[in-house]
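Please find the structures below.
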Structure I
Amino acid sequence: MPNNWFQFKQFKVEQDKCAMKIGTDSILLGAWANCSESKTALDIGTGTGILALMIAQKCNAEITAIDIDEQAIEQAKENINNSPWKHRIKLLNLSLQEFKSPEIKFDFIILNPPFFQNSLKAPDESRTIARHTDKLSQQDILSFCENNLTPDGKLAIIYPTDLAKEFINISNKNGLFCNRLCKVNPNPSKLTHRFLMEFSLATPGKTNCTIESEITIETGVRHHYTNEYKEMTKDFYLHFKY
């Protein structure tokens, strides 16, 4: 059973009310994301609030965090109110589709999206919404970002490799281009299973290129982490078991 809480260096996250618990995907995404110049940020599907809190630690942006699940919002509110950045994070209990016309555009948008397709649904409705694409498709995400990113704004997102490639392919039809891509390997003997990706609005007539990198999480021994993974996440994890 996962712990009901997760202690980071500068904040603590309770997760007993949330359908989806904190996992490596969110921590990787939050640690890898580049939001340093952002003044406004949006966390879509905030869950426990983990990504909003990580971004708040990394930059001085005013952050909006949304989630369709009422219990998730209650959990995120608890975590944010107990953090050093509660005055910079606003929570809204609504879906991305309901958030069609925000008053401002965003310098930075981040999400760890649902990615299960055509698979067995969980008996818990909240868990199903958090895990499956039924309520938040790739097209929903891309259309929103095309219309609500500032000219120099960025989208940071993580997907399994097959869906990541699909997301990159359809992003071009929505005026977005992949600037950075990091391939994530569980350990040296396993194939890449996640892509960390950063997108921005494509500039007509400009030749765009993607900066690619790669990271391996474990050395090959369970809970023995690579130096590159420790370096990436050092500002957040309290300690490592190695």
Structure II
Amino acid sequence: MGKIIETSRISKIYKMGNQTVEALKSIDITINKGEYVAFMGPSGSGKSTLMNIIGCLDTPSGGNYILNGNDVSDLTENELAEIRNKEIGFVFQTFNLLPRASSLENVALPLIYAGFNKFDREEKALKALESVGLAERADHRPNELSGGQRQRVAIARALVNDPSIILADEPTGNLDTKTSYDIMDLFQKLHDRGNTIIMVTHEDDIAHYAHRIVRLRDGLIETDVINENITRNNPVTTGSE
């Protein structure tokens, strides 16, 4: 499998008044196409900062970041936005759905920025909803859906552009235990189809769905290990939770 993410001596420094905060000190990490990786660590460890840099939401203060063969370390905001739209599908803890838009419209949103016409947008969005078991909820707004269904819509939106990687930031943080496991079953299914998934979580049981667990502490990688005890539940069959 080829490399999809490669960082070299990545650092991130924030200026806060007279203080300097070194969020990341020197991060070297390689992630191959098709991997399923969890980032873990206590508050302030740097895991969210690293996720933001990998997701092209922020740029490093030093070092290099190669995404899918392209050096994205020093791109402008507009260039980063274009990379995000083409290469990365985001899943957030708070779902980030437009409240007045239907599930179909929410999923189709990235395709507007990508320049697809209305017919193609709706066709691709419906296929993405089908892939997460929610085609029958295409016309429902977020307030007509359960928390688990909202997260499925968010996952469909992340998938709709056929991104190189799916980045999930605490994807189960706002869900109850049963629904959390249902969503992790869905990520398992997406990984089985060949998707590259990178997840930030502080929950050990959720991290063990990933095949590789990277733990950060004080802006450095503390451990980077293959998960020998992968959690696998039953395959996802419905989107009714």
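By the measure relative contact order in percent (Cα under 8 Å, 6 or more apart), tell me the structure among I, II with the highest figure. Each step should come with its number before you reach the end.
On the way: I: 17; II: 27.
Top value of relative contact order in percent (Cα under 8 Å, 6 or more apart) goes to structure II.
Quick check: 0.70 is what I get for FRET efficiency 1/(1 + (r/R0)^6) of positions 36 and 172 (r between Cβ atoms, R0 = 30 Å, to 0.05), calculated from one of I, II. Which structure matches?
Numbers: I: 0.70; II: 1.00.
It traces back to I.
For structures I, II, calculate mean count of other Cβ atoms within 10 Å over residues 76-83 and state which one comes out highest. Walk me through the intermediate numbers first.
On the way: I: 19.8; II: 12.8.
Comparing I, II by mean count of other Cβ atoms within 10 Å over residues 76-83, the maximum is at I.
Bear in mind that the values in this text are calculations on the coordinates, not laboratory data. These numbers were taken from a predicted model, which means no experiment stands behind them. Cβ atoms are built from the backbone, for glycine too; each structure is taken alone.
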